[in-house]
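Take a look at the structures listed below.
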Structure I
Amino acid sequence: MITPKFAQAEVALSTIDGNAFSIMGATIKALKAVGATPDEIKEYQAEAMSGSYENLVKTTMEWVEIS
């Protein structure tokens, strides 16, 4: 099991639209809520957008807790 970088941040994928922008938006909101720095958020965005949709979901799971 993956331990997210920001395990205290939680994103409920089942309650949001499954498109990439919705996932990224919810993740960024969760990261901001737990005090992630702007540089950390930029790092997440760069990683998440560096590949396919599957990469986005995998990266999101590496950064926040998914419920």
Structure II
Amino acid sequence: MRAIKCLGTDENIERGMNALYKNMGPVEARRFLLHVREMPREDSVNRHRRWQARLGKKAFVKRIMAAQRD
């Protein structure tokens, strides 16, 4: 099994900003960052539980079983 190397904080931020600027341009990248900053933060556990509650469990299991047969 291969070990996963995580980027340091500074490199992570630099790569993220470069990707935003490259794909969105400086004005839209700045607008995006302002939107993200204003968004209320949500607990990941609560978000995951809400996702699970909306998940059609029978359809999900059926898709998994079909994928295993392929």
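Every number here is computed from the coordinates shown, using simple stated rules; none is lab data. This structure is a prediction, so every number in the text was calculated from the model and none was measured. Cβ atoms are built from the backbone, for glycine too; each structure is taken alone.
Consider the structures I, II: one of them gives 0.97 for Cα Rg over 2.2 N^0.38 Å as calculated from the coordinates. Say which. Display every interim value, and only then the final one.
Details: I: 0.97; II: 1.71.
Label of the originating structure: I.
Upon calculation of helix-only ellipticity at 222 nm (-39500 (n - 2.57) for each DSSP H run of 4 or more, over all residues; to 500) from the atomic coordinates, which of the structures I, II produces -26000? It would help to have the intermediate numbers written out before the result.
Details: I: -16500; II: -26000.
Computing helix-only ellipticity at 222 nm (-39500 (n - 2.57) for each DSSP H run of 4 or more, over all residues; to 500) on every structure in I, II gives -26000 only for II.
When distance in nm of label points 7 Å out along Cα→Cβ at positions 12 and 44 is compared over structures I, II, which one is greatest?
When distance in nm of label points 7 Å out along Cα→Cβ at positions 12 and 44 is computed for each of I, II, structure I gives the biggest number.
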